[in-house]
Structure P
Amino acid sequence: MKLTVLGCAGSFPGPESACSSYLVEAEGFRLLLDFGTGSLSGLQRYATITSVDAIVLSHLHADHILDACSYVVVRRYAPDGPYPRLPLYGPAGTAARLAAAYGEGPLDDVYDFRELRPGTLSVGPFTLTVDRVNHPVETYGMRVEHGGRVLAYSADTAPCEALLRLAHGADLFLCEASYPDGAQNPPDLHLTGREAGEAATKAGVGRLVLTHLVAAWCSESNVIESASAAFTGPLEVARTGARYEL
């Protein structure tokens, strides 16, 4: 199983990255976790524009979905298109949300919309387990398994038990750390570096990769220092183009 970071900025594109999008590959199958603002550029840079086999959207905030609208043009209007409908998993209301954002009627000719619910399902060669996490809208953290290896993805969340269950024993934990420690942060919205590190320690993960940092108000050094104080295993900040073999 291989993970490629296509975008990792939190809430809006940063100076060095598009918003959240992560490509997971195994057995020639390419699964996209989230499709945030600007990440279609990364897909073209680190894979190919038509190579996606399925998409899973963790929630319907703009910074995790908007390039699924841009992707309609690729799938529907390419000179050698249109391409077959692409399975797209998301929370209730995903089809209507993307259609409204695109602004030109239903997108059912492009996407085969499938509603996420807590539980386990097969997506290509992957076993995908999703559960509701602690965010203001319906949001799913994810656990992706293949060949005895485990990737956990927090999506956007504040601390919660579901996050620990999804990350339990994961080889790599891709975890958001949007807020600085020591600040008065809004409750039930995002994690700090310390909280991400605490979750990684409680879940017993092998490696922690911090993502969704908001560059405009969150110091990377603060996040790393805070997370390192709570998690003593391998730790780094996600970078666009970074690749991990699990």
Structure Q
Amino acid sequence: MLELRKSQDRGTGRQDWLEARFTFSFGPYQDPKQNGFSDLKLLNDDRVAPGGGFATHSHQDMEVFSYVLAGALEHKDSMGEGSVVRAGEVIAMSTGSGITHSEYNHSKSERVHFFQIWIAPDRHGGEPRYQQKHFADVEKRGHLRLLLSPDGTDGSLAIYQDARVYAGLFDGKENFGLAQGADRCAYVHVVRGSVFLNDIYLTEGDGVRVCNERRLVFDKGRDAEVLVFDLRAVELNES
């Protein structure tokens, strides 16, 4: 079963420094039918103007990560971490017993485009941790590169949940298949371009809930970038 949600059906948020699209309920966008999917709770597509950003705020008991697509994101947190996160980099925080952090556009002239993503953890409390890594385009070209996993497999960042997050780049004849177990579901999001998923045509901003599929096949891409969330199986109406 593949349930398509078109880009224009997402929620929106605007401020003088922010253009945001919300896949799931968040802030000004509230839809009881869109309260996450399995352990994936937040998927925000944010474009932040120069000088703009998210002031210091708190998180607790959530796996929080940011995936930067363009520009540079300046991160600071109560764990003592501070960095500039550039395109292709991922930062991941297991917030555990609680942290505060801020995220601002590092540039004075260019927008930063990034995804904010939350995954519910399999435990509560505990000491927070921070990780950061760059994943080059060549690692994602023509296949799905593992970004996050429960055990840090294949150089991925570790998260406290039975979930795996992949990114892939597909163009022309490039194609790739990802097997799905009977106890798994998935959420697929098209970051840019267009691509076919199991013969369903997807364009930028489209998302797909996937259940009871043995394999996900990506092909016929046109400058496409995708994020794939491999998750514990749930019924669509329980997400």
Structure R
Amino acid sequence: MDPLSLLNDLARWVWQLFASLGDELYQSLVEKNRYLYIVTGLKNTLLITVFAVLIGVFLGTIVALVKVAHAENPARLKFANGLCSLYVTVIRGTPVVVQLMIMYYIILSPMNLSEITVAVLAFGVNSGAYVAEVVRSGIQSVDRGQTEAGRSLGLSAKTTMVKIVFPQALKNVLPAIGNEFIALLKETSVAGYIGIQDLTKGGDIVRSITYLRFTPLILTALIYLVIVVALSALLTRFERRLHRSDYR
């Protein structure tokens, strides 16, 4: 085959590919303002993720403190520790999409809450179980001598934990909590199961309207990828600054 003809065929194929892609992008985003499905979905995804992480950190910290207090003195908080252990086991042992549907169709159904609120609570409860183990391991990683030093200065166990141990533990686990934020961002892609127009659902709506598969799905994946890469870069930079302060 003539190399020039082959090159012309290749150039024609590339041109057709980009022309077809441009047409698909127009149909998926510009025509009838369909980009609003993606924008609305992105807004809901970020909203759910941010508030769910806040709930997860709060709930996980409480669970971690209960478990650590019980480990240090098994006679204390037996019932609370049992509840916390059951909570962590159940949440970590079942799929998040099942938890979301149970929360929406069974537990919170009589309250007539909005789907966004239910999703925030469901993902927050799910995140709390994982954050609890992260915080617990962070507290237990702090040298025992820190606690003994605080107690030797006359501080109570509570004051020692709050003012000496916990700040050091929080510094150690902040990168892991950041990773939980990233993981939760991707897990919210199942929010469409209860009728929420999240980012994934927004892309799927565009696909169902235009009957185009490639552009809406790839665009949705790229948006997730860009957000995750940006968050990962921020976490890496933040972690370096934390380590830098260790040598001062």
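General observations
- Answer label among P, Q, R for the case where helix-only ellipticity at 222 nm (-39500 (n - 2.57) for each DSSP H run of 4 or more, over all residues; to 500), calculated from the coordinates, equals 0: Q
- With mean count of other Cβ atoms within 10 Å over residues 55-62 computed over the structures P, Q, R, the top value is the one for P, the highest of the group.
- When mean count of other Cβ atoms within 10 Å over residues 207-214 is computed for each of P, Q, R, the one that comes out at 13.1 is R.
The numbers here are math on the coordinates, done by the rules we state, and not lab data. Remember, predicted model here, so these are calculated numbers, not experimental data. Cβ atoms are built from the backbone, for glycine too; each structure is taken alone.
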